[in-house]
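> There are structures below to look over.
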Structure I
Amino acid sequence: MRRHGYKGAFELAATVDYLFGYDATAGVVDDWMYEHLAAAYLFDETTREFLEQSNPWALRGITERLLEAADRGLWGKPEPATLDRLRDTYLASEGDLEDRA
C-alpha cells in the first residue's frame, strides 16, 4: 500500500470502513480485531508516519471510525489505554489538518 501513496492510505481507511460496516450490520467483528487495527494502522510508527505524510485525512478517518465503534458499542470493551491513544491521535490529526489549511 505504501508504494501507492495517497491512494494506498485511502484504501487502508476504506478497509476500516468496510469492517465497521460489516460489524454494524452483522456483528462479526470481535474486540481483538479492533485492538489489532488500532495497533497496526495507528500505533505502528512506520504506518502512522506513512498515513501522516501520504493522506492525513485517512489517518483521521481511521481514528474517527475506531472511536465511533467504541461509542456505538460495536467494540464492546476497548482497553482504556487504547481509547486514550485514539483520542490523542484524533486531536493531533485534527491539529495537523488545521495547520495545513
Structure II
Amino acid sequence: MDWIVLTVFFSILAICAILIIITLVSLPQLGDERKNYIKMKAQSYSFAVVIFWMLIEIVENFYVTTWTDGSYGGVNPFTFLIVLSVVYLITLLFFKRKYGG
C-alpha cells in the first residue's frame, strides 16, 4: 500500500515538474522583462504559501505539545513538495496568461 502512495506522489510531482519546465521554456519568446516579471510574481506567491503553511505548522506544533498529550509529527515532505509545485505551476500559468500577451 505504501508503494502505491509513493508512486502517486512522485507521479504528481513529476507531472508538475514537467509542466513547470514546459511553461518556463515557453517564456523566452516573451522578452526578458516580462519573463522575469512573470517568474518573480509566481515565486512570490509560492513563497507566501510556504510562509503561511509554516505559520500554521508552528501553531499546530504549539497546540499539540502544550494542550494535548500527543507529540507533533512534523511536516510531510511529499505533501509539501506537491502543494508547493502545484501552487507554483498554477501561479506561473496564471501570470503567463495575464502578462504574456
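> Which of I, II yields -24500 for helix-only ellipticity at 222 nm (-39500 (n - 2.57) for each DSSP H run of 4 or more, over all residues; to 500), as computed?
Of the structures listed, the value fits I.
> If you don't mind, another one. Here distance in nm of label points 7 Å out along Cα→Cβ at positions 9 and 33 was calculated and came to 4.4; which of the structures I, II was it taken from?
Value 4.4 for distance in nm of label points 7 Å out along Cα→Cβ at positions 9 and 33 corresponds to II out of I, II.
> Given that distance in nm of label points 7 Å out along Cα→Cβ at positions 25 and 73, derived from a single structure, equals 3.8, which label among I, II identifies that structure?
Matching structure: II.
> Name the one structure among I, II that relative contact order in percent (Cα under 8 Å, 6 or more apart) of 31 was derived from.
This figure was derived from I.
Where a number appears in this text, it was derived from the coordinates with a stated rule and is not lab data. Keep in mind that this is a model prediction, so the values were computed, not measured. Cβ atoms are built from the backbone, for glycine too; each structure is taken alone.
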